[in-house]
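Structures incoming, each one as structure tokens.
We did not get these values from a lab; they are worked out from the coordinates using the rules stated. Quick caveat, the model's predicted, so the values are computed rather than measured. Cβ atoms are built from the backbone, for glycine too; each structure is taken alone.
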Structure I
Amino acid sequence: MSSQTVNELSSDLERPWTEALWDRFVTEFWEQNPTRLPMLDAGPMMTLQELFDLAVSMRGSERLPADRLWIARQEPPRDRLADFMQASLDLIGPQASDRGFDGFFGRLGGRSAGVNIHRLQNRRPGLWGRLTELTSRLSNNAAHEVRRWDLDTFFGTYRITPFGAHRDQASVFSFCLQGERTYCTWPPDYPWDSDDLYTPDPDRLAKHLAKAERFVVRAGQLFYWPSNRWHLVLTDGQPSVVVQAGAYGSGADLLNKPNIIQLNQ
């Protein structure tokens with residue numbers, strides 16, 4: 001369970017969503033505070049096998065420059081550039097012959113690695129229908145306008161997010177499909193040492209991790225963090241898989257961001 005010092009929307013993750021719960025989420029958490037959430041009534045965005053098949057199908061010209069596969073050169077990695085090599089997703093990433101994520105992770109042979117693939121909706125537009133419960137609630141109730149959504153996935157065996165603590169332009173809903181992940185978050189005014197940002201070095205991060213808000217998220221659970229939150233993920237090195245819906249606001253830099261589907265498209 002999450003740290004007792006952290007306030008969450010509900011201590012009962014099995015409870016059904018109600019109008020009152022949605023109202024409280026929008027009022028107290030949306031673009032303000034991270035929290036684990038009860039699963040949407042519609043369930044996770046997709047199954048583990050659906051996500052694997054989708055990842056295999058996105059090849060070649062459908063790849064984006066931001067789609068990456070990191071493999072650690074040493075353990076533990078201490079520098080995101082020197083200690084992680086970027087491998088070809090088409091050659092080393094998930095293959096049809098793996099049959100599923102277990103086959104892919106087995107082929108990695110226990111090495112620390114991570115994959116990030118963006119804009120899943122470009123390949124599978126039908127995914128929007130599974131998010132109607134979420135997108136319509138926020139469209140109708142949220143004070144902060146959502147202009148665009150992007151769907152992406154992270155999976156791997158990394159113990160610390162390969163690019164360390166960072167912030168996103170999006171407010172993110174993360175559906176955990178496999179494994180267990182500890183999300184560490186910090187408020188927007190957290191006093192980072194600049195040298196300790198964007199690093200996977202466990203020693204340099206130790207003093208910051210001791211001050212983090214911690215949320216343990218397991219398969220079948222949903223986690224949310226707002227765009228203002230510094231964050232990274234810790235695992236025990238066992239495989240974990242998430243699929244995520246990122247909600248982008250109305251800032252000018254986001255309005256000009258290419259190829260991210262608008263909610264009303």
Structure II
Amino acid sequence: MTHSRRARRLLSQLIMKTGYAILPPTAPVRDILAVIRDRHSTRCAFDAAHPIPEVALADLLEAARWAPTAHNMQNFEIVVIDDPTLMTELGAIEAPVSEVFVRENYAQLAWSREELRRKQVGVLAEMFPLAWRDPAVTAETLQALGESYLRDTMRGAPMVLVVTYDPRLRAPASEGDVLGMMSLGCVMQNLWLAAQAHGIGVHVMSTFATDPVATHVKHVLGIPETLNIAFAIALGYSTAAPDALRVRREVERFAHRNRYRG
């Protein structure tokens with residue numbers, strides 16, 4: 001069988017199985033998909049001596065500027081921190097591990113790489129300390145691990161972006177402002193993909209948005225009380241190659257054509 005006939009047969013089988021005809025992408029689309037596929041969370045230390053170039057920062061902020069937001073609210077403000085003194089002050093803020101996080105995180109764990117490949121969702125248990133792998137964890141257990149600070153999350157990043165929003169603004173007819181939260185997610189995605197395109201590592205730090213951490217961060221950075229912190233992003237160049245196992249469901253496991261297939 002020739003290569004072209006084999007390709008046609010595989011395409012026909014795919015259409016019959018999923019209902020989708022996937023055509024070879026054009027070069028620009030292929031480039032975008034490559035950036036999307038390569039995007040990952042940097043979970044190792046950053047090189048503190050390697051700053052983020054101004055041209056790269058400008059591209060990240062431009063990407064955030066064009067993020068789609070509900071009702072074009074543009075419901076975000078971004079504080080860029082690269083001053084070493086401020087970074088040290090932020091790093092000294094205590095950031096205790098949440099019992100709720102540990103318990104709910106437990107349900108997402110896979111206990112081996114083989115299990116994670118099979119499930120195609122979740123994260124590896126080996127990424128977390130032993131105490132975090134116990135759904136019956138207590139505050140006393142976590143405290144026994146020692147104090148935790150934002151510097152443990154920032155991991156030497158030379159730059160941090162803190163993304164804030166005004167909770168008094170909301171998308172029209174959006175219960176709980178779900179659309180506004182989706183908009184902030186679009187800002188995060190645009191920032192992340194722009195960073196990936198520049199070869200810059202990203203670690204999203206949700207702990208910046210939790211109390212009492214957020215209160216201390218806002219005080220250090222002079223963020224008005226009227227604004228909430230949505231998330232923070234550590235930016236930098238990794239000191240090691242990524243080795244985390246990245247898995248995703250196959251398209252036919254989540255894509256449905258015309259009718260939902262249970």
Structure III
Amino acid sequence: MALPQNRISSVAALGGGGGGGGGGWTPATPGSAVVKAWYQFDLLSGSDTDPIATFADSSGNGNVPTTQTGTLRATLAAAHQNSKNTLRFTYTAGQFYQLPNILSGVSAASIYIVFKRLADPGGITDSGLFGFGTGGLPTHWPYSDGNIYDDFASNARKAVGNPTPSLASTYRIVGVHSAASDYGVYIDGTSFYSTGTNTVAPDSTPKLGTEDSLTGYMSGWIAEVIITNAKQSGSDREKFEGYLAHKWGLTANLDSGHPYKSTPP
């Protein structure tokens with residue numbers, strides 16, 4: 001029997017056999033939103049540097065990437081963060097994954113992603129991360145000028161700004177939402193960018209490890225990705241951040257005023 005869209009299996013709900021945030025809340029219960037896709041790379045099995053052809057969707061929606069071939073497969077980074085596996089992308093090989101049409105028909109969307117870049121800033125070829133928008137210009141996390149440019153589920157690329165601290169110094173928890181006349185970026189639980197100018201327009205062929213135009217690829221590591229069909233309320237967004245921070249050993253990144261700095265949600 002198919003699982004409801006906002007429920008996942010008991011093993012996945014624990015963040016991989018009990019490796020989740022440690023509290024009672026998980027992304028399986030995100031309030032009124034639906035978790036459309038959930039990629040937990042700590043669940044990958046194998047040895048360090050093993051190529052990964054595809055990976056599971058813990059949301060129960062079956063949004064599994066197309067199987068990648070040859071050198072285009074990213075590789076397993078064994079116990080790379082908080083003794084957990086992550087996924088290593090090498091930009092010179094053009095490694096990425098083609099995702100299904102995850103955000104078809106949505107009126108708003110959010111993405112939560114835990115990642116670390118090899119270098120900050122990047123350039124044209126090594127600054128990709130994900131491609132979910134239709135802005136028509138390459139997106140960068142960040143570009144050679146140090147600035148992030150992004151269009152997650154939007155019809156226009158935003159000049160997000162130059163993040164401090166570096167996206168390469170440690171893994172970061174990034175949240176982006178796209179709603180009608182509302183676009184925002186959070187880094188480690190702190191608002192970094194917002195604008196009231198936005199039209200929701202997700203790409204029907206989203207990608208992970210590169211951006212929509214396939215000119216820039218990820219150079220670094222991705223630990224986890226969660227995609228929903230809504231802009232979360234502030235309290236719900238903080239639960240995602242707290243869950244990911246405790247799971248991945250990143251609580252030091254959170255501001256002292258974050259409600260889940262010390263205790264997971």
Matching task: 21.1 is the computed value of Kirkwood radius over Cα pairs in Å. Pick the structure from I, II, III. II
Origin of the value -5500, where helix-only ellipticity at 222 nm (-39500 (n - 2.57) for each DSSP H run of 4 or more, over all residues; to 500) was derived from one of I, II, III: I
Per Cα Rg over 2.2 N^0.38 Å, for residues 69-172 alone, the highest-valued of structures I, II, III: II
With distance in nm of label points 7 Å out along Cα→Cβ at positions 77 and 133 as the yardstick, tell me which of I, II, III scores highest. II
